[in-house]
Every structure is written in structure tokens, then in C-alpha cells.
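Take a look at the structures listed below.
Quick note: the coordinates plus some simple rules give every number you see, no bench work behind them. All of these numbers come straight from a predicted model, not from anything done at the bench. Cβ atoms are built from the backbone, for glycine too; each structure is taken alone.
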Structure 1
Amino acid sequence: MTILSDQPIGNDSAPLAAVVLGWAGVVPFVVGAIGPMAISDVGVAAFIAFATSVYGALVLSFLGGIRWGMAMGPLYGSERTQGFVISILPPVAAWVSLILSGFEGQALLIVAFLLQAWLDVRAVGEGRAPVWFAPLRIRLTAAAVVALIVTAIAEMVVLSG
């Protein structure tokens, strides 16, 4: 993709709203990771793990929307087309993760979150996103991915026990 400017967008500080709302968005991941281990009812524990996967799929789709917004920026021709194509991959991966369900679905979510974070950090380097976006996305992605890993492990332990 083309570098739009040799000057970074915005400053190094993330807006407070982005930080607060971003971390608030991690809370359901944490609840989903802890819930299956804290609930003795296997059916409820399985539902919490599934609900966490659904939430992860929704968040991944939201991240695809951010990429769509970037593609609507000052890109032209094949770069714009590539941006739009890349932007629909997260919701497709999210949908497939729900079809797969269980460990396989959560593994797909984890991989998709990591790839999305890599693309977002790359977008900052290309001047298509503000400088503060990269560290925030890295931290939020790390938290979500760790929670999804714990959720997958907890689900396997709870449902196998």
C-alpha cells in the first residue's frame, strides 16, 4: 500500500475514549476466560465459552470495519480494491470460526486477531492510521488472545471432565 505522508497521523497519545472503550471491550473476553472455570454447571460453562467465541467474532468483524474505513481513505485503483478485499476477511473468518465452534473455532479467532493486529500495525507504518493505534491494538489484541487461549483450555477441561 502507498505511504500517504511522511508525517504520522495525529500524535503519540491515544484518545482517552479509545483507551477506555478498548479496555472495556476486553472485559467480556476476561469473563469468558474465567467463567467456565468458576461455574460448576457444565452446560452454563459451555454456554459462557460459546458466548465468548461469539463476542470474539463480533469484535473481529468490527476490526474489519476499521479496515474498510481505511480503504475509503485516499487510496486509488488496485490499492483501494485490495483494502476492501482485506476488510471483508475478518468477518468471514469470524463467521467460519462460529461454524467450526469449539477449539478449532477459537484457534481461528486467535490467528485472525493476530493477523488483524499485524495489518493494523502495518497501516500505522504506512501512514494510514494514527501512531497511537499500533500500541493500543497490540495491547488489546494480546489481552484478547490470552483470554481466548484460556477460554479454549478451560472449555476443553470443563467439558472433558
Structure 2
Amino acid sequence: MEEVFMANNELQIAGSQGELRIRPYEHHAKYYETDQMGIIHHSNYVKWMEEARLDLMDQIGLNYRQMEDMEIISPVLSISVEYHSMVHFDDTVVIYTKLLKYNGIKMELEYVMKDKETGELRTTAKSSHCFLNKSGKPISLKRMYPELDTKFFEFKEA
């Protein structure tokens, strides 16, 4: 079983080949993302989760564009978000993304968003996704794309 720890704002998985280091994703809040009250509108957090998920996939060697070129898509099945404190215009949010579950057909991710300057917890969230072919039929990466399946299992945290 691999040991997971944080150092210098990077996730490190001990024992993996070449020690995989995942940088958390950062998002600088834009003015157009605010609502009439001057805080970031709640709908933007889901967009940030998507940005962080694609960034994570790039970092572990599963570029989403390449997956689409292989005619694999990964739609959202569910999303849950808990807002702990407000993000304002010009804040930078650090998003720590973690693969919670993966079985070759579905995956679940967790997102922890913190203020870069203060470290204050802003939001926690989860999203679940499945894998489909271009026709919209469920597929098993384990059976159809073992090289992709291996990358997920190499990264999946205990």
C-alpha cells in the first residue's frame, strides 16, 4: 500500500515509480464570476472542479483530449458541493483534487478548495463520473483500454 503525504503544496505518493507529484490546481477569481453581492457565484465552483479534474488527469498522464480522440468520454453522474466560506473577486483558490474511487467503469473525485493566502477552507465537493464510448454506451477501461486503467490504478490513493 502506498503512503500519501503533502509537502510543499504537492501531493506525493511514496513508492510509486519516480514518485508521482501532483500539483494542486489554482484558480484566480475573476470579476465576472461574482454575483450582485460581490462574492463568487455558486455555479462557478463546479466549473473550477472541472478545470481541476482535467488538470489532475493531465498530470497523471490521462490527457482528456487524447481520451476523446480514442472516443472515450467521461460525463458527470453527480456533484455535491458544500460552501464553507466565501470567495471574493481577486482571491486565489487552491484546489486539492483526490481520486476517491475507481473501478474501470466509474470514478469519484474529491475537491478541497482553500484560500491561497490564508489557507482558510472555502469549499469541499465531490463528483462522480462514468466512462462511455462515442455512442454513449458504458465501457470498461479495464477491458477495452488496459493502459488507461493502469494509470488510474497507479494513481488511486488507498
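Annotations for the structure displayed:
- Among 1, 2, structure where FRET efficiency 1/(1 + (r/R0)^6) of positions 84 and 148 (r between Cβ atoms, R0 = 25 Å, to 0.05) as derived comes to 0.15: 2
- Origin of the derived value -27500 (helix-only ellipticity at 222 nm (-39500 (n - 2.57) for each DSSP H run of 4 or more, over all residues; to 500); candidates 1, 2): 1
- For mean count of other Cβ atoms within 10 Å over residues 28-35, the highest value in the series 1, 2 is held by structure 1.
- Structure (1, 2) behind the derived value 0.10 of FRET efficiency 1/(1 + (r/R0)^6) of positions 36 and 100 (r between Cβ atoms, R0 = 25 Å, to 0.05): 2
- Structure responsible for 49, 38, 22, with Cα extents along the principal axes in Å calculated and labels 1, 2 on offer: 2
- Origin of the derived value 22 (relative contact order in percent (Cα under 8 Å, 6 or more apart); candidates 1, 2): 2
- Entry that produces 2.2 once distance in nm of label points 7 Å out along Cα→Cβ at positions 52 and 68 is calculated, selected from 1, 2: 2
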